[in-house]
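Got some structures for you, see below.
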Structure P
């Protein structure tokens, strides 16, 4: 048996419209949006009476997808990603390659992105930084130097 691909990464958000706008500004494309509920949803996620709204976004090359989900019922639970440091257990960030780090960062800051600390250069290969986006989600941005 061979793994075919990684299909998508799910990020739960409080404000779906704001998160969609943020990731579209980053350069992702909205594939679709839907409300999900019913027995099949309950059975696959293990929550009875679940009702959520999702948006699927893809990178311009079509190889990667990000699923954003807002739960209507039950409400999202747990600590906010904005309250957690980068070294907290679990999924901590999604990294994107960009062609112009300064321009991307400037555009995302207009949508509320906050630089975690500094833009750095990694081994003459990348300029990179982490930003906190919607709901404190950590996004990595990396600009290849060659």
Structure Q
């Protein structure tokens, strides 16, 4: 900055970020892999070498951040495969907090967290904060 920064002032830097990494592919991979194992189609020939038993039901369990991933997985519609079939019969997020996570958006940083006093601009606590029906008046702001 020409003239340097002045003590006691706050400065805001705005820039246009470029080239975000691919995010959200992990949820598609989970969906497709579990669906293929469960329903035996698609890439099932490649799974034959694993000698898996017949799978009738699937349940996912995640602790902390992986629990947030599972809740985001269900919320974003990944619990239905490409043929409209259910992927997981149940999802158990444990110690996942009330929000979702930064897994499926541009410039996602899944391991980044925000706190009470810092990193407020990291969108880790995303709507909805409950399993009941609710409406987000600010949905356009981060989707």
_For FRET efficiency 1/(1 + (r/R0)^6) of positions 8 and 104 (r between Cβ atoms, R0 = 30 Å, to 0.05), which structure out of P, Q has the highest calculated value?_
P
*Computing mean count of other Cβ atoms within 10 Å over residues 32-39 gives 11.4 for which of P, Q?*
P
*With Cα extents along the principal axes in Å derived from the coordinates and found to be 70, 34, 26, which of P, Q does the value describe?*
Q
*Out of P, Q, which structure matches 2.9 when distance in nm of label points 7 Å out along Cα→Cβ at positions 40 and 64 is calculated?*
P
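Each value in this text was obtained by applying a stated rule to the coordinates, not by laboratory testing. The model shown is predicted, which means the values in this text are computed figures rather than measured ones. Cβ atoms are built from the backbone, for glycine too; each structure is taken alone.
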